[in-house]
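**Q** Listed after this line are the structures, all set down as structure tokens.
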Structure 1
Amino acid sequence: MSKQLYYRHKSRWNRLNRLKKMNKRRLNLFLQEKRVANLESRLADEVELAKLNSEQIGDLLQALELKVNRLIRQNEKLKARVIKLEKVKQTQSKVCLQCLKGVG
């Protein structure tokens, strides 16, 4: 093989190898861009989900506050009833004691 032919073949192979490497780089770049886009969309979905969760948590907290306030009011009413019943019980026991003293 002559030197000229040798260099022609060599340059041809080098050119082909360069093109292969460029195609590999392009493919890798394309795949990397695809991965980045996928991750960005996934991140956007997670952010949206977090916003929805925070809104739901806010609603749940409001509902819980209402429930707690209602229970506190019920508890106060029950305490007031218990105090009334104790007063009635004490007056009844005093009346009974007076009746027993009067009988005795």
Structure 2
Amino acid sequence: MAKESLITRTVTTTIADVYCVDIDSKEGFNTDVILPGKYKSDEALFKAVQKSVDTPNVKALSIESKREETAIRAVKESWFIDNSFIITRGSKNTATEEAENL
């Protein structure tokens, strides 16, 4: 069997060590949150963290530390085909709408 092709891309992520609280148990804990891209301000990063972490039972309270990492990532071509959508050049709105449905 032939080796399957990979699709690669260089991606920058922001990794935040976030202090959270579990509302039910009233216990605090730290968790790493990995978000795509770079953030221009701590406020923008915290909003993205809250969107990712906050649930009715868990709330993000503060960012203890953060770092950016750039790495080459890869996925199997078959996985990419199964999990992506076709866009037409110049159809930015359609691409945005499709991406929101993923």
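Every read-out reported here was derived from the displayed coordinates using simple, explicitly stated rules and does not represent laboratory data. All values reported here derive from a predicted model rather than from experimental measurement.
**Q** As an exercise: Rg and Dmax of the Cα atoms in Å, for residues 11-58 alone, calculated from one structure in 1, 2, equals 20.5, 69. Which structure is it? Display every interim value, and only then the final one.
**A** Details: 1: 20.5, 69; 2: 11.6, 37.
Corresponding structure: 1.
**Q** Oh, and also: If helix-only ellipticity at 222 nm (-39500 (n - 2.57) for each DSSP H run of 4 or more, over all residues; to 500) is calculated from each of 1, 2, which structure is the one that comes out at -37500? Before the final figure, lay out each step's value.
**A** Values: 1: -37500; 2: -8000.
Clearly, the read-out refers to 1.
**Q** For Rg/Rh (Cα atoms, Kirkwood Rh), which structure out of 1, 2 has the highest calculated value? Before the final figure, lay out each step's value.
**A** Details: 1: 1.90; 2: 1.08.
The maximum falls on structure 1.
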